[in-house]
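Throughout, read-outs are computed from the coordinates displayed, never taken from laboratory work. This one's a predicted model, so the numbers in the text were calculated from it and none came from an experiment. Cβ atoms are built from the backbone, for glycine too; each structure is taken alone.
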Structure I
Amino acid sequence: MYIVSACLAGVNCKYSGRNNENKNVIELVRQGKAIPICPEQLGGLPTPRACCEIVMSEEGNKKVISKDGHDYTKEFMEGAEKTLEIAKIIGADKAILQPRSPSCGCGLIYDGTFSGNLVKGNGLTAERLLQNGIKVYMDTDFDDFLI
């Protein structure tokens with residue numbers, strides 16, 4: 001069983017109110033092999049919502065900050081915890097997530113300057129899943145294995 005980013009399953013839940021539809025992910029959901037989740041909605045954030053990126057605090061902790069400077073770390077952390085709870089309940093051992101996202105990105109995320117630059121790192125949800133033994137794939141890396 002997979003956890004998948006709901007935006008990849010065609011749900012209009014991105015910060016912009018749109019989606020990142022991936023036909024292979026949608027097929028996994030249709031087959032009952034995947035459960036779509038949106039950590040940001042699970043954390044209580046609306047859709048659409050402010051664009052956010054991860055920045056490092058002076059103490060070296062990850063903070064999720066919107067382009068206008070609002071701190072949404074609490075909501076992103078709550079969404080990560082709820083996603084992990086769902087993964088445990090359904091017995092998911094793999095996740096297919098949206099690249100670059102401050103929630104779902106794995107391996108590369110935006111650098112916090114809102115300039116489109118990428119740096120090594122993980123979104124808060126991806127990090128939480130990895131810490132709990134759940135293998136995380138980006139949809140761009142996993143397409144060849146889905147069908």
Structure II
Amino acid sequence: MRIAIASDHAAFAMKGELARWLAQAGHDVADLGPDSEASVDYPDYGYRLAAAIASGAAERGVALCGSGIGISIAVNRNPEARCALVAEPLSAALAREHNDANVIALGARLVGIEMAKACITAFLATPFAGDRHQRRVDKLSHPAIAPEPA
């Protein structure tokens with residue numbers, strides 16, 4: 001699978017370890033930065049990751065920052081990206097199964113490396129269920145099809 005990974009400075013070390021682990025598992029990994037622990041702005045890397053997903057350059061993405069919150073918000077600004085912030089494997093699997101998430105976000109200051117790997121494993125292994133979930137996912141990327149609230 002083609003996987004893009006990006007972080008901010010707080011998650012730089014975790015990004016490197018996860019990128020190596022994913023490559024060793026046979027995935028084609030694109031490390032979108034940053035290249036050091038020097039302070040950077042997480043939106044820049046979230047936008048870069050979302051663009052890789054939207055263009056088809058990557059099938060899935062892994063977004064990392066200190067809490068996972070900021071970079072997940074940045075990724076979700078792109079209507080083609082569906083980024084789920086998770087901290088355990090069940091949420092990672094449900095994000096794929098019910099929401100067709102194409103990006104997973106993790107907080108490097110909150111989730112250890114082994115839990116991050118468990119979350120990514122569940123995320124990559126779980127297919128989208130489709131069916132009734134498809135119309136909901138369609139509304140995520142195309143809010144114009146959603147009815148006005150009552």
Structure III
Amino acid sequence: MRNFRAILPDQHDEYRGTKASFWFLVALNVLITIRSLIHIFADDGGANSIAGLDVDGEQGGNLISIFSTWGLSQLLLALATWAVVARYRLLVPLMLTLNLFDWAGRLLIGEWKPLVAADAPPGAIGNYIFAPLCAIALWFALPKSTTKG
């Protein structure tokens with residue numbers, strides 16, 4: 001059994017999960033940081049160049065704005081994760097939990113309200129890969145429970 005209290009640990013605790021889960025979080029956060037910066041700084045916010053959506057119409061500017069704003073949300077998660085990596089490693093399980101909810105939530109919303117594009121954008125495919133990987137990494141980031149029962 002795993003100790004789920006490690007998601008919000010006491011201040012005096014330190015990270016006791018596996019190194020693999022920690023390094024998975026670092027690698028995942030590199031991807032999230034790059035992805036967020038592309039959405040913020042790409043001329044089309046990645047809406048056309050990555051997702052393949054038509055941004056030439058009357059509402060194209062709104063779509064670009066939404067994608068750029070989404071990049072900011074991704075960047076905030078990435079910055080919080082970099083703080084955990086650099087200073088607050090005891091919060092690795094919390095950050096993996098947030099990433100699990102992010103990837104799984106986008107997967108579920110994508111099924112519920114699918115994006116209509118010529119080809120599936122990389123993020124849509126990544127949801128199926130990274131949601132389960134985050135769940136696995138979270139499991140191994142949690143310390144083993146010291147109590148029986």
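From which structure (I, II, III) was distance in nm of label points 7 Å out along Cα→Cβ at positions 15 and 135 calculated, if the value obtained is 4.0?
Of the structures listed, the value fits II.
When you work out mean projected area of the Cα convex hull in nm² for each of the structures I, II, III, which one comes out largest?
Comparing I, II, III, the top value of mean projected area of the Cα convex hull in nm² belongs to III.
helix-only ellipticity at 222 nm (-39500 (n - 2.57) for each DSSP H run of 4 or more, over all residues; to 500) was computed and gave -9000; which structure, I, II, III, did it come from?
I
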